[in-house]
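Throughout, read-outs are computed from the coordinates displayed, never taken from laboratory work. Source: prediction; values computed, not measured. Cβ atoms are built from the backbone, for glycine too; each structure is taken alone.
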Structure I
Amino acid sequence: MLKIAIYGKGGIGKSTMTSNLAAAFATQGKRVIQIGCDPKADSTINLLGGKPLEPVMNYMRENDDDPTLDQIAREGFGGVLCIETGGPTPGLGCAGRGIIATFNLLEDLRLFETWRPDVVLYDVLGDVVCGGFAAPIREGYAEKVLIVTSGEKMALYAANNINTAVENFEDRGYARVAGIILNHRNVPGETEKVQAFADERGLPIVADIPRSDDISRYEDEGKTVVEGDPSIEVSRRFLDLAARLSAGEI
């Protein structure tokens with residue numbers, strides 16, 4: 001089972017990268033789970049035809065009994081099983097603790113043993129890598145981390161924090177950073193800035209995703225670009241990344 005956590009600054013396009021990668025794996029015949037680990041709970045919406053999924057934390061707040069898998073998960077494009085952790089009531093509680101509570105619930109439900117996925121993708125907010133948001137790294141849920149960044153200063157700042165957090169767990173045999181996904185924002189000297197950042201840390205740029213109107217157009221339709229048109233260049237970038245990850249090249 002391939003277990004990947006995708007981290008990055010809020011608003012950098014993690015959910016777009018993750019859901020398109022999930023769609024690419026599914027297109028290649030893989031059995032995929034995507035778990036959104038962000039209080040906004042919008043990671044999987046473009047795998048679900050633009051229809052939001054009820055987050056686990058919402059269900060647990062509003063009901064006395066623990067949910068079944070059918071109550072917190074839904075299959076989307078290509079059979080991808082979609083789950084959203086959600087977060088606390090705005091202004092109350094800790095979103096990171098919501099992630100931990102969700103992961104504990106999924107263990108109780110024996111999700112991985114019963115659903116038997118080929119690939120599990122975690123879409124994780126990376127502005128603050130606290131205990132909860134570090135759970136995919138720290139608790140052994142993920143084996144590889146991909147960091148999404150552009151050439152913008154704050155995106156690279158967050159990417160550095162994420163890389164440092166992963167390095168802090170390296171001697172315990174937890175997840176490692178497998179590479180950088182460059183999600184272009186078309187800032188001046190972007191490729192050079194991100195390449196320099198990656199080189200300084202000994203990391204490869206595993207995918208170079210151009211800024212694309214096609215991504216936005218298909219997201220307006222509630223789709224990933226891989227679902228919308230797998231033949232175009234930006235879709236082929238995601239399909240290639242999925243293929244190399246499956247082959248163990250990354």
Structure II
Amino acid sequence: MSRYDFTAQRLYVNAPLAEGVRVELDHLQTNYVRNVLRLSEGAAILVFNGRDGEWQTAVTASHRKQVTLIVREMTRPQEPHPDLYYLFAPLKHARQDYLVEKAVEMGAGLLRPVLTRRTQTSRINSERMRAHAIEAAEQCGILTIPDIAPAIGFDALLDNWDKDRLLIFCDEDAPSCDPLAALRLRSDAKRPCPLAVLAGPEGGFDAKEREALLGLPCVLRLSLGPRILRADTAAVAALALVQATLGDWRG
């Protein structure tokens with residue numbers, strides 16, 4: 001039997017959660033519960049806040065302008081916040097929404113836009129990113145919400161890099177086209193360390209950026225195979241490879 005109840009409705013709330021607590025939903029959540037889910041008084045719904053685990057609640061009051069939930073019992077304890085960074089050159093609109101959602105599903109604990117020399121857009125909507133991250137967590141049974149870090153320039157990112165965190169950057173010019181071999185070699189030869197995955201813009205990193213990345217003390221360049229992938233596809237491919245060899249898919 002699955003450890004998740006995929007048939008249950010789940011909702012992220014920002015309020016503290018404990019047995020007997022009453023949670024008043026905001027306007028958007030009230031509309032969602034009343035008019036989308038069509039839940040009436042007494043209906044059950046799972047809630048989580050990224051801190052206190054997942055809880056079963058019941059609708060105790062449902063009015064046009066306000067829905068109130070009462071917390072009944074814990075269904076799952078809180079999981080540790082994942083220590084995997086996903087760093088990416090920002091994309092436009094729907095493609096970045098997709099990237100954020102998939103990165104959350106793949107276990108990223110921090111999302112950060114990085115402004116490279118070939119970045120196509122510098123307009124970052126952090127609130128939109130967070131909304132899509134929450135939606136992904138609600139739909140996929142995830143109990144943590146990743147941190148949304150402010151955008152940072154490429155040079156500033158490297159200047160302040162934590163030398164103990166392995167930076168895995170996607171590079172179409174990597175000498176080996178076998179990404180699993182490169183990651184397994186790292187897994188076999190080195191002690192476990194915190195991880196970060198960096199994907200560049202559609203045009204890739206320029207020569208100076210690649211040189212700067214390779215100058216870091218803890219870095220691995222990663223090919224994603226013989227085909228050139230779009231940046232949002234590269235996010236899924238890279239995170240899957242990393243989680244399967246160095247991350248939390250290893251059991």
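When semi-axes √(5λ) of the Cα gyration tensor in Å, for residues 104-183 alone is computed for each of I, II, which one produces 25, 14, 12?
Values: I: 25, 14, 12; II: 25, 19, 13.
Going through each structure in turn, the value belongs to I.
Ranked on mean count of other Cβ atoms within 10 Å over residues 200-207, which label among I, II comes first with the largest value?
The structure with the largest value is II.
Thinking of I, II, which structure, once helix-only ellipticity at 222 nm (-39500 (n - 2.57) for each DSSP H run of 4 or more, over all residues; to 500) is computed, gives back -8500?
II
Thinking only about distance in nm of label points 7 Å out along Cα→Cβ at positions 152 and 168, which of I, II has the largest value?
Details: I: 2.5; II: 1.9.
With respect to distance in nm of label points 7 Å out along Cα→Cβ at positions 152 and 168, the highest-scoring structure among I, II is I.
One of I, II was used to compute mean count of other Cβ atoms within 10 Å over residues 80-87, and the result was 25.8. Which label is that?
The correct label is I.
If relative contact order in percent (Cα under 8 Å, 6 or more apart) comes out at 25 when worked out from the coordinates, which of I, II was used?
Going through each structure in turn, the value belongs to I.
I have 16.9, 53 for Rg and Dmax of the Cα atoms in Å, calculated from one of the structures I, II. Which structure is it? Write out the running numbers ahead of the final one.
Details: I: 16.9, 53; II: 20.4, 62.
The value was obtained from structure I.
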